[in-house]
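Student: Each structure below is given as structure tokens.
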Structure 1
Amino acid sequence: MEELQEILTKSKYTYEILQHKKPILSAEDGSEYFGIEIGQTAPSLIVKTDIGFFYLIVSGNRGKINFERIAEILNCNKVKLASPKEVKKMTGFEVGSVPMIGLDLPCILDNRLFQYDFIYGGTGLPTITLKIEPQALIELNQVVATFD
């Protein structure tokens, strides 16, 4: 959390660190708790491909992710969700708490997030949520692709 706070403090983006007693581990939980559209939630998913691991930040209203489309974008053959053990090994965080910012992995962004003034996502801790301008994700992550 300290590393994330340092990145945010140096950035030019408006953000809030929101603490809550109840862990928020899904888009539905976040939407309900904060009283926001589900599309404003931004789950961070770790995917495993035949060319390495990536993190995928999606809009909570996306539903099922088209992994074949992600494979096309990355010009690789296979894409699947990383196992909880792989997520922990690659990020140091548990599934459901992966931060939106600060991972040392190439990132793929869902363009749906950019229709909102603010999005809500992980910080690495299940009882702390980051509210931030979606444009920050481009500058503060190693973005290699976006998708619709």
Structure 2
Amino acid sequence: MSPKKQTQKASKGFTDEERAAMRERVRELKAEARAKKDRDAGEKEVLAAIAKMPEPDRSMAKRLHAIIKASAPELAPKTWYGMPAYANEDKIVCYFRPAYKFRDRYATFGFNDKANLDEGAMWPTAFALKELTAAVEARIIALVKKSVVYRGL
């Protein structure tokens, strides 16, 4: 048996969750092409994705959506691999990954490289979320506001 065939047999391929995320991303890319002309279409996609989430992810996602809209209205809501995300100039800046999506023990609020969060040689780009307290919300607001200072990377 050739090494290539052995590798293919040893690999189980993508999980059901990964395949579903990829299918969702293809659907999103098609929707993005239509939504570039209409910001409201992106928001409808995000709200529909949030509505499908089980609790407590749904409540956290709703609150995060409100926080991001209020603290960084220039970010355009859109879905990204089926998750709520927010973009600046068509580049994802931040996103919410619900715990149920990949059977994680906590939800994640993360930032991509287009976020302006640089602090020296190392800084956090994703945060575990168990609940949204007043202190957590204040930190998220500060991070989101800092992230939208676009540096043209």
Structure 3
Amino acid sequence: MIRITPSISIDESEISETFIRASGPGGQNVNKIASAVQLRFDVTHSPNLPPDVVERLIKLAGRRLTSDGVLVLTAQQYRTQERNRADALERLVELIRKASIRPIVRRATRPTLASKTRRLVAKKVRSGVKALRQGRPDAD
């Protein structure tokens, strides 16, 4: 079991890994060794994730989610399979951890009477200053 949060953990059997050849520079070694990891996790059919976390994870995954609801993460930053594997797993855990945080619902509030009064007094003072700047000629 992989612990995500105190209340959420996923089974290692839910994750499948395939090793592919990494793109980019690396000399002849890059053509011989499949060091990149493609991690797959079925988000929609996971029994260990609560429905609200699944919903948020689908939104967070974006293009990394297939039409079947499978999250695909590719890690090819490092030269060894082990480090790429750990990196992909760490990214999956971090993504699920982000999805497990409930967004704070904003509640609309109304300004207090005191704040309204302060605003109106400030407007009155400012309009007085501007009125004094308008050099109106005297009626004399």
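Student: Of the structures labelled 1, 2, 3, which one yields -15000 when helix-only ellipticity at 222 nm (-39500 (n - 2.57) for each DSSP H run of 4 or more, over all residues; to 500) is computed from its coordinates? Display every interim value, and only then the final one.
Tutor: Working: 1: -6500; 2: -15000; 3: -13000.
Source structure: 2.
Student: If you rank structures 1, 2, 3 by Cα Rg over 2.2 N^0.38 Å, which sits at the top with the largest value?
Tutor: The maximum falls on structure 3.
Taken together, the values in this text are just the output of simple stated rules run on the coordinates, not laboratory data. These figures come from a predicted structure and were not determined experimentally.
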